[in-house]
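Structures incoming, each one as structure tokens.
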Structure I
Amino acid sequence: MAETIQQLLRERSTDTGPAVRFGDRQWTWREHLAEATTEAAALLQLVDPQRPVHIGVLLGNTPDMLTAMAAAGLGGYVLCGINNTRRGAALARDILHADCQILLTDAAHRHLVADLDLPGVRVIDVSSPEWVELLAQAGHLLPHREVGPTDTFMMIFTSGTSGDPKAVQVAHLTVLFAGLALVQRFAITADDVCYLSMPLFHSNALLAGWAVAVGAGAAMAPASFSATGLVGDLRRYGATYMNYVGKPLAYVLATPEHPEDADNPLRVAFGNEASDRDITEFGRRFGCAVWDGFGSTEGAVIVTREDNCPLGSVGKGFPGVAIYDPETVAECPTAEFDAAGALVNADKAIGELVNTTGAGLFQGYYKDKSATDDRLRNGMYWSGDLAYRDSDGWIYLAGRTADWMRVDGENMTSAPIERILLRHDAINRVAVYPVPDETVGDQIMAALVLRDGAELTPGDFGEFLAAQSDLSPKAWPRHVWITDDLPSTATNKVVKRELIAAGASPAGGLRWTRQGRAQVYTSQE
């Protein structure tokens, strides 16, 4: 049995089943991996073996990206996924931080690096005649190394929602384990088609998309995510499985519903960070099973849903997953709820998700010992995610460690409030965050994106909040902003620091506020 992606791809090299479907073209696994072998051979002729053999990819979700991923596996070198939404100095910083000797790009992205100072980096446009000639001159592939299970397959940058992105070293074993686990869980076979519309430079697409297809020998359909184009793509490519991260289900559900939406081949959608409402609605509307879990890019903390998972919970943790107080380094007590279901011991029950057994599959951040050490403290891995656990072991997310708010002397977190606000049918997406109180501490602000065509008035919103028996009076947002969109990363994660920086008076949209303990909102000009 294969122990590395390198070994698994070699096993696939004679398969004649479909591997890639893109536009009107199709490649078999044998054809796809033959191209990847040639690419690896060409690149290894160009690199300096005395430097880290790191190849950067600044590409979209295209067959070229899939070839680059397979080539790295077969060639035994490290692929560095470069976020193609980064710009200028930030983009250069990522490329240089990863020690890329070569950066593969294409006509659609070449302009992003045209004026950047990238010493020691050779930029190659894979849509250019130069690349065609290099491939034609490639000889037999002699891999850079025969990799072991813990060798790095790919470097994936974190989303950067709370600072500069960090380069996570993702091992061959991690990719193999993630892919084969999902293949088994969802009974994926070579007859399936995996729809890959999440950015392939990110861990979700790597571990919950590409690794699944490689593990099963299923076909891959790379695409750019489009809320309005999803169903057409599913039908066009015969996609039976898709992965997602962040808010794409919400984006799709914001589009008008059609009676024939369920007439598509999709069987399973798997991902993380979808709300309970979106999970239910997407499954109903498109006639598929939706499974949502929790896992960080680092891979050290994994939480999975089970069939009887209660509303609001992300599931139960793998062995070693627990919730600890970062100050006392003691496990937090279980959550207690009142008769209405409101959490009554948040100060004690909410803590940081940890892996008590250590780093798990986390191999550390590349060239960032300080950040790695911050994650690995007291013999445990600290995720930076806040959560609480009920008496049956179900885990509920409460936000990031930066999401703590001090409201009228009480500690609160954003995620529980966001879950309640999403119960309103008019609200499609929401972000809850702190803004400074006029005297001391914080006040709560909520940025709302409504469904297409939906309306919401200050009176309606106040009546809705008053009807939520599990919403603490202190958790009512002081300020509300109705906006067309929320700032987000390429992987659909809301960038709250931009919202916080805008304060209580952001530009554009509609703003409401309430005074003191009043439950009445008034519009602000």
Structure II
Amino acid sequence: MSYQDEIKAAAAVLEKADASWSAIQAESVARMRLQNKFKTGLDIAKYTASIMRRDMAEFDKDKTKYTQSLGCWHGFVGQQKLISIKKHFGSTERRYLYLSGWMVAALRSDFGPLPDQSMHEKTAVASLVNELYTFLRQADARELGGLFRALDAARAAGDEAKAKEIEAQIDGYETHIVPIIADIDAGFGNAEATYLMAKQMIEAGACCLQIENQVADEKQCGHQDGKVTVPHNDFHAKLRALRYAFLELGVDDGLIVARTDSEGAGLTKEIAVVKEPGDQGDVYNSFLDVEEVDVADMKQGDVVFNRDGKLVRPKRLPSGLYQFRPGTGHERCVFDCIEAINAGADLLWIETAIPTVHEIKGMMDEVRKVHPDAKLVYNNSPSFNWTLSFRQQTYDAWAAEGKDVSAYDRANLMSAEYDESELSAAADARIKTFQADTSREANVFHHLITLPTYHTTALSVDNLAKEYFGEAGMLGYVAGVQRKEIRQGIACVKHQNMAGSDMGDDHKEYFAGENALKAGGAKNTSNQFNNI
């Protein structure tokens, strides 16, 4: 509804009320309703799921229309990201948020910093989804509140044209609410535990859940060693648990991202059940590193099985885990992806050791032979040394082309002495186009950076501490933070406004009229930042 329609709807309600409601103003009610468009997390999940489905359809038509997100560990961080996107680009289109399980573990647990091993509280993930959307809704309310105050000022000045212009902005307002791709790790337990946790996350607003094929109680960060995968039947039960959770809650087009860690995972905890030759279990077991044995050579406690009429013993570590054959990671990733789509996944995620276009394309080409529309979510991870990797890739490409690389030491390409070199410039150009290249070549629909705000916080605090506690003193803050906020138009320079003070004043006026005691008077020091 338009702004005027919202006022009329509120007025219709008030007309039916008795005299005790006479002080309630229809326009104030309309404003509060517009500032709280999304009443529940399920409202958000349904709205954002439709956005992702639309974006996926657009990407199928045009590979330049890939989507992006940055990981956030606090609601304020997510809010500021979206405020910045709207400021710089005028729209939130194709820009999402990512909720990283790594950052929940490292920054949100009551135990303190934890490694990414699913040791943090299950409820912390849904709590962060809720927090992110609370801050994004507040961003809507704050921005609309500014428009309402501008509308009042235009009316008070008798500027009808300006008032109509502002009403048009209110009617065409674009929300800060965007999809969140939320990490549910390996499900935090069995399929029932996965289902229960998924419901919490969806009820908080998550329209897209990402789950990995690791063993829940052995879960490791995707960029660390010691990863243990599960047979496909186990993983697919959890995919179905997610789908049931979405459907039960009425989010019929909710999305599931199936992540495979098989590229770097050389271990499994169990031998898959085989019901008939060539099925999922049989293929899974075919990747095991085995040796043929005779019954007479078997040791006490040996585990053996029949492979093509031969008795084989899988190689078992002292931990009890079984080992895959070296060099099968890519093949297993392809098989995982194909089977995950067969089991209902909407998007895929392949963890890789380094970011290379040809490696991602190679695996996705094989997947797309079976599922032509298969789309990938790719982790542009800070665990990669992007500078070193792309300098090495550029060096190798130049060497293969016969270009003279004698001025460079491949083993030392991270050295700052190369920062202004021709090779560095060429490598940086490859990094710049990496997302566009992989979207075009490997059907990557969504690019995310898992931990950017973890790193930017550490970097900015380091710079501030060095200056403030050093010779610069207070100038370290003023020149390094506040003056930059002012020059760059960072809304948080008016931190009272960002925290909701002006909205509180609006409400005080609604509730108490002329008796309202407001914070935004002449003695408010935030007025020093007006008109900047």
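Read-outs: derived from the displayed coordinates by stated rules, not from any lab. A quick note: this is a predicted structure, and the numbers were derived from the prediction, not measured. Cβ atoms are built from the backbone, for glycine too; each structure is taken alone.
Structures I, II were shown, and mean count of other Cβ atoms within 10 Å over residues 300-307 at 11.2 was computed from II.
When FRET efficiency 1/(1 + (r/R0)^6) of positions 12 and 324 (r between Cβ atoms, R0 = 35 Å, to 0.05) is worked out for each of I, II, structure I gives the greatest result. Computing distance in nm of label points 7 Å out along Cα→Cβ at positions 348 and 396 across structures I, II gives 1.6 for structure I. When helix-only ellipticity at 222 nm (-39500 (n - 2.57) for each DSSP H run of 4 or more, over all residues; to 500) is computed across structures I, II, the figure -7500 traces back to I.
In terms of Cα Rg over 2.2 N^0.38 Å, for residues 180-251 alone, which of structures I, II is highest? Walk me through the intermediate numbers first.
Numbers: I: 1.02; II: 1.08.
Answer by largest value of Cα Rg over 2.2 N^0.38 Å, for residues 180-251 alone: II.
Quick check: 3.7 is what I get for distance in nm of label points 7 Å out along Cα→Cβ at positions 100 and 380, calculated from one of I, II. Which structure matches? Going through each structure in turn, the value belongs to I. Looking across I, II, the calculation of Cα extents along the principal axes in Å, for residues 284-451 alone that yields 66, 39, 33 traces back to II. In this comparison of I, II, the computed figure 35, 27, 19 for semi-axes √(5λ) of the Cα gyration tensor in Å, for residues 108-411 alone is attributed to I. Tell me which structure, out of I, II, gives 4, 18, 28, 26, 16, 7, 2, 0 once P(r) over Cα pairs in 10 Å bins from 0, in percent is calculated. The correct label is I. Can you spot which of I, II the value 15 was calculated from, given it is relative contact order in percent (Cα under 8 Å, 6 or more apart)? This figure was derived from II. Each of I, II could give FRET efficiency 1/(1 + (r/R0)^6) of positions 28 and 148 (r between Cβ atoms, R0 = 30 Å, to 0.05), but the derived value 1.00 comes from II.
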